[in-house]
Structure P
């Protein structure tokens, strides 16, 4: 959930802004330098897809060997980031189990963003990259998802309601993404994970 200083008036979905890519690249550089255990920083979510309408919130993913044993919280807190305390921001389901993660809000007064910390090779990391790469490869599906989000934002009274409206369609979208991955042979980057490593 947003911190008090992040609360606004409802949900606004904007047409795609090329500046999102530039801002994300700059932020990735900052995060890569600040988080000592980071093996990669990825721009994810809707702002990472050219042509996608989205909330003006950057989603970045910091990839680390193990979020539970990482110094990432210390490093991000030093920059002013605030860890989101909700259970769903600290553990997420995939492949029949829950996987640890951390999610951080921006510093007070900072640019709207979410910093997601996930483990190298985890199924949850794979899903985040699959969502992005599938839509990057399909302008038609990007247009459809943009239209759905814009319509949901027009009737949602708050962020939680917006998420509930999108969720069933997101499940269908990810089924299409899995089919696309099988048909194209898509695989996420290994981020340094060696064959046979257990995550």
Structure Q
């Protein structure tokens, strides 16, 4: 269990580790380590005001936690609780995959993208919807010498520069196309 004041026991003895892993434990001899006095455990100077473990923050709703850990950390954030489809994707990433697996992180990125698109779609229900022209910085780019600042200097972002308009405008063009095709199909269905 993490967050206890005592060092957990090693799964293997020092001798077993030395026999299996070359150079394991070369710094175990205190004479080889200049920081030894700082590393000594002093019961009265631990700085912890709790006994065995810190006080656990109450969970008002279930929090996501890695499958590698038995419990959530003693203190955790509650500012952005998981919700909707993006929350379900993130929960699945935490319950199904270890943090060491790429699937875990890809699902978290997918959850972020779903959340971003949900925010874009929700903005259309407000009086001030998202404006991809002004909010992506395209207009600001034109006034900041875009050609002169990129060519003739050693910038690393010039390699992916042709792909930037596709990544920024592509999803908007795709969404507009799908919407247009849907409205056209609906109009044909109503007429026919």
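No lab work stands behind these numbers, since they all come straight from the coordinates. These numbers come from a predicted model, not from an experiment. Cβ atoms are built from the backbone, for glycine too; each structure is taken alone.
A compact table of results
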read-out	value
Structures P, Q, by relative contact order in percent (Cα under 8 Å, 6 or more apart): label with the highest value	P
Which of P, Q yields 9.8 [mean count of other Cβ atoms within 10 Å over residues 19-26, calculated]	Q
Read-out distance in nm of label points 7 Å out along Cα→Cβ at positions 51 and 155, computed value 2.6, structure in P, Q	P
Cα Rg over 2.2 N^0.38 Å - structure with the largest value, from P, Q	Q
Given 1.7 for distance in nm of label points 7 Å out along Cα→Cβ at positions 67 and 91, calculated: source structure among P, Q	Q
Label whose coordinates, when distance in nm of label points 7 Å out along Cα→Cβ at positions 11 and 115 is calculated, return 2.5 (choices P, Q)	P
